[in-house]
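What follows draws every value from the coordinates through simple rules; no lab data is involved. Just so it is clear, the structure is predicted and the values come from calculations on it, not from any experiment. Cβ atoms are built from the backbone, for glycine too; each structure is taken alone.
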Structure I
Amino acid sequence: MSFIPGSVLCDQFYREVVRPILDIHYPGLPHTAALTGSGSEVLGFDDETSADHGWGPRVMLFLSPEDRARYAEAIRATLAATLPLEFRGYPTNFSSPDLDDNGTQVLQAIAGGPVNHRVETLTVRGFLADYLGFDVELPLEPADWLTFPEQKLRTLTAAAVYHDGIGLQATLARFAAYPHDVWLYRLAAGWARIGQEEHLMGRAGIVGDEVGSALIGARLVRDVMRLCFLMERTYAPYPKWFGTAFKQLACAERLWPILQAALAAGTWPARGRHLAQAYEVIAAMHNALRLTEPLPEQATPFFGRPFQVMALHGFAGALLRQIRDPAVVRIAGRPPIGGLDQFSDSTDLLSNPYWRPMLKGLYE
């Protein structure tokens, strides 16, 4: 059996199996059928290995609040009784959620029904409240944008919508890109992060701490990559697919070998040469955006020391001076910590919206 990408599998499952059942038992029911939220298949990065857990023929059915209250249980039971036991060679039945493993479910073949399927019935408002910790009936504020995990924004904009009877796409379009001044602020914070550590890589190395130097160098590589996602106005995914997604950026053809060399370097001088090359590429990218006055694109020694740096040329400050939105100006009046992903890589902070109200307090 050849592998079918999950998004394609779910599209076929909806059109060939789920939709006909809905048309028979719930004719005319307004709904949206989609695949979004967590899962490598949502990002289009799934492969045969992905099928070992949380993957398979499934659909997210979005209904109006009234219809969900009225039909959700009936739809679940109807599908449990009428779905085929497999589709395209894959079981349609899933195991019960493993409460010791974040509710993970796996495909589980059965000889007879009912089918424990994953055709979920949701509302748009309820889904986004659970997934982002945001009420879509409220306006989006700068503090919201800065506390939304970038990895979740990517999954929303990557959503596969197979049928849109209740306007999911219009709602998701609200999250398509950072507002201009929030974008400027995040860009400034990205440059500020580089400026805070670019000289430390060599400083650690020059006293014989190559492990510490390599760790700082790896952090700088990640900061360069994250800044590239921002400059190309593309949300970055979570770490498993960070490099894979980076290779899809326009700048990757030039930067990928440079960053690989920086990570592979065994000494701080070699690491520094490759990082300086990377800095010069992103400085040119910055100037090509024409967001500020042109800034130097040549790395320079850090106050005469043998450490090549770039952020010292003032990229962060130049970007902050372009911000006009009063709410973002107020946030930018303090040291630029940037968005959630820029100051934390804690999985719990990034995955659980419980923390978002407290995180918003950082920007108040």
Structure II
Amino acid sequence: MQIIKVNLSEQGYEIRVAAGLSGQVGGILADMGFKSMVIIITNTVVNQLYGRKMLDSLNNAGCKPVILEVPDGEKYKSLEWAGILYNQMADLNAERGTPIIALGGGVIGDLAGFVAATYMRGVPLFQIPTTLLAQVDSSIGGKVAVNHGNLKNNVGTFYQPGMVCSDISVLTTLPEEEINNGLAEIIKYGVIRDEKLFQTIENQLDAFKSIDQSIVESVVGRCAAIKAEIVEKDEKDRDLRNILNFGHTVGHAIETVSEFTVPHGYGVAIGMVAAGMISQKMGLLSASDLDRLRSLLIKSGLPVKVSGLDTGRILQVMKHDKKNSGGRVKFVLLKTIGDVFISDKVNLDLVEKVLREL
């Protein structure tokens, strides 16, 4: 097992990464003093796969678990569904000490986290991510949000979990698209912070995609450690943490314009290529490094181009990005694999040119 500590001024927590952790959640919560009602928020697909196992673990530890089920899909990460969950929790007489377990991928982690942060001004939250993308990225760092008005994650807050438990054995049930989805974020970590991690994926991609547990545990743990380090230095996303959005400025806009038919990791993959092309055209990045990034994305089964979307609409959505300041769009640009920086001085005419090339 890998244990990564997130040391924050107000509330630190552990990220645990190992096979079989989902069956230990009941004991973990009981050891932390939670032995009454526990609310599990999940979706229909994950509930069928892991709901019974989670109920058994909690019941065996003396807890009283209740499952609240949300339909599967990005469109349910909404204020409407947050309201439905508030009503269900109130009907159960949930109190400020009643913990919520977010059991699922990024959508459930965000929605359940948002509900935990806002119900009675905050109840305990535990993240049990069941997708690769959630294990390496969205479950860590305390960002919780819902989509509103056709914009992604624009209503939310920062709310740290009491613990993150990433059971890598659940990854064997994921379709290839979901593994690829998470690989986009793993590649992102290599690009922004760790060239050695990037090289590991280059050299051991086939073993990773076959869910070789030793490699997967090592890679997921390394990604968690990178994010923990960055979150510790910039919890509220004012400065350094912005580098975690490499590829996301364009990627989020593509997701939105596609009405979320483009999965998050796929949008980020295209966004990383766009950021690399912008960096190269600005004389910052070598052609060989851009080719290296593009080649690994293609080898990983990720797209590097997008078609059928209106470039003007993508640019318009980018102007609403949460990282923007003073009306200027912020980009994470690339110097070399493992070294990036933040800039708000990218000419939007250049961005439009790159989008048309994609």
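Descriptive notes on the structure:
- Read-out mean count of other Cβ atoms within 10 Å over residues 94-101, computed value 19.0, structure in I, II: II
- Each of I, II could give mean count of other Cβ atoms within 10 Å over residues 30-37, but the derived value 14.8 comes from II.
- Structure responsible for 61, 42, 38, with Cα extents along the principal axes in Å calculated and labels I, II on offer: II
- Structures compared: I, II; top value of mean count of other Cβ atoms within 10 Å over residues 230-237, i.e. the largest, recorded for I.
- Here FRET efficiency 1/(1 + (r/R0)^6) of positions 110 and 294 (r between Cβ atoms, R0 = 35 Å, to 0.05) is compared for structures I, II. The highest value is that of II.
- Among I, II, which structure scores highest (criterion: distance in nm of label points 7 Å out along Cα→Cβ at positions 78 and 342): I
- Value 16.4, 52, calculated as Rg and Dmax of the Cα atoms in Å, for residues 22-149 alone, assigned to which of I, II: I
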